[in-house]
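There are structures below to look over.
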Structure 1
């Protein structure tokens, strides 16, 4: 957490780095073509900002901050990520469903930062791919302590050289990975929620007691991998990493299903994070 403690001025740093969302319209209209039952207009209305960083193929990396209620000087912070694997399309749709909920302002007891599509090159490839434009699995590319000694050997021996799970030539070699790491260091979240598919389970990494279920997803830990977000943030940084594995990669849960997941997530945050001592 030392790296996080050095960034206590994150609000001003964020204000300085936020730029107009160049390319957001193209992204939203492209998502409407790729995702089932996805309307471009709510995406266009989401007021997404573009980071200074871009993907390998120069696509914008978009995000949205939802600040805590005025007067809450030290809110707990939640970072939400979707689409780290570009062929898990439903993970992006669900995050946009949650953006609509956050826009209501009813959840401002927390500060939220939402990264709805962290691997745009993979999603917009034809066909969509798990990996980014360099052929790297971003969820094996985080600079975890195990990376140097185990990432490549694990990929060769355990994953049998599966190209879909290639961890890259070095930790954090990819601009998308570095951007996510920067978001964690800058935003200093108290919890991270990342959405995947298609295993239909709930995974968790970190020192806290995990939720037993979120909506129809039941806890079934699947372990960590060298360079995974769970290993990097959950085990190394001691942050709770809640990983939703939706049951289908191309068909999103209904609004009621994602709403039940959201409600259970809020309940877990209220029980576990809201009263916990600040890590900053």
Structure 2
């Protein structure tokens, strides 16, 4: 399906602004600076909290970490917030991921005050999974569109094994039996599209990847992320792929240089 300029503009807005830090951040539990450190430590251990906020004159002014808290008052162990540790609640998910590359956790600023906390664990939440699945879906749509445009009349089949083509033909027959109006290209797997791009020099030249092996590896990792998202599995092991998608979000939305959708030709 071709994407018009207005559609691309809408997609850019959705992926950059549709979900933000506020949608997945957790409230930062806090204690007064005069609170007994022993009781705060016991609370943190019972809740499995690594960090809590510390209030001074009613305002969260710092934090303590479980591994560093001892006896006495919390004020003795309080650490001040560094600007590199703070993120606005209106920050996009893409920017959040890039910030979490170098930080274990980030404190969330809401209306000028620290009120939340966020870490990589929060990337397992539904808004992030929806955001990622949308990106993967858009990637697959664009790759399908490029194959359709640049390998007409089914010429892409030369880049797949007979076995993979046969599986697609069997799936097409089954879907047509269910009155679904599809083409053979709609029935090949994500990994098959990766093989087509890897083996077709023209298609590969439209990507940012320099070698066949590199593009095969990326397709494999993106497919694994998609499967984990689709089956509600842990995506912690897909962190590098998530970072790569976030770094290339604009390219995902706008498409590769040198290729235009039909409506923009």
Structure 3
């Protein structure tokens, strides 16, 4: 069983346990308490002041790299990302495989005015309601772990609840799923989630075949300004960057240098 399959199986059990503790009807009833959403899609719709938009990620660990930020402080990291010019913040909320949690998302949201993406492995409507109450402004929907109908249904629910979506693809098959539902914002993962092998050409190749109304976001393996410039040449101005920033001694400066790779003065 590959790592992605293990994660999805674990998520099914995790959702079932959560639903027994707090039923979906209880979650739905609390949606009236959810605060106002911040504009995630709008933050990425057009190139930022420096010509580049970066979704800076709070990521404690990964199955492939182990612990990335053992003493990571989510609020302090979020403030550094804001200082460095991030357009939005992504927060890994998976506990078992990535050592994160809802508390990281809530801390990041309280520390900055930036829109927050919940990055997790969403397979059920329960998790969408959970994300709303957690304080997320957008959620990640991964084509590879969803059927076409599941993707359509989850996107519809997000729309009804006022949550933006980042639909993740990695293959041609995923691309067709994202096109079929007319996903406005498409994250192209350079990393194969089954093998964790990374190829920076993936986003540049698949990005060329998105519909003209769809906006690409390159994710995984972006390590410096040179990678940013390569993607800009292929028409991608949005990037989701985690490991490079989490490992940086000065994430605000590292982030600012990547944004400056866009070639425009802020």
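Just checking, which of 1, 2, 3 has the largest value of mean count of other Cβ atoms within 10 Å over residues 77-84? Before the final figure, lay out the partial values.
Numbers: 1: 25.6; 2: 12.6; 3: 21.4.
Once mean count of other Cβ atoms within 10 Å over residues 77-84 is tallied for 1, 2, 3, the winner is 1.
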A value of 1.14 was computed for Cα Rg over 2.2 N^0.38 Å, for residues 149-204 alone; which of 1, 2, 3 is the source structure? 2
Taking Rg and Dmax of the Cα atoms in Å, for residues 37-140 alone from the coordinates of each of 1, 2, 3, which one would give 13.3, 38? 3
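Read-outs: derived from the displayed coordinates by stated rules, not from any lab. Here the structure is a predicted model, which is why all the values come from computation and not from measurement. Cβ atoms are built from the backbone, for glycine too; each structure is taken alone.
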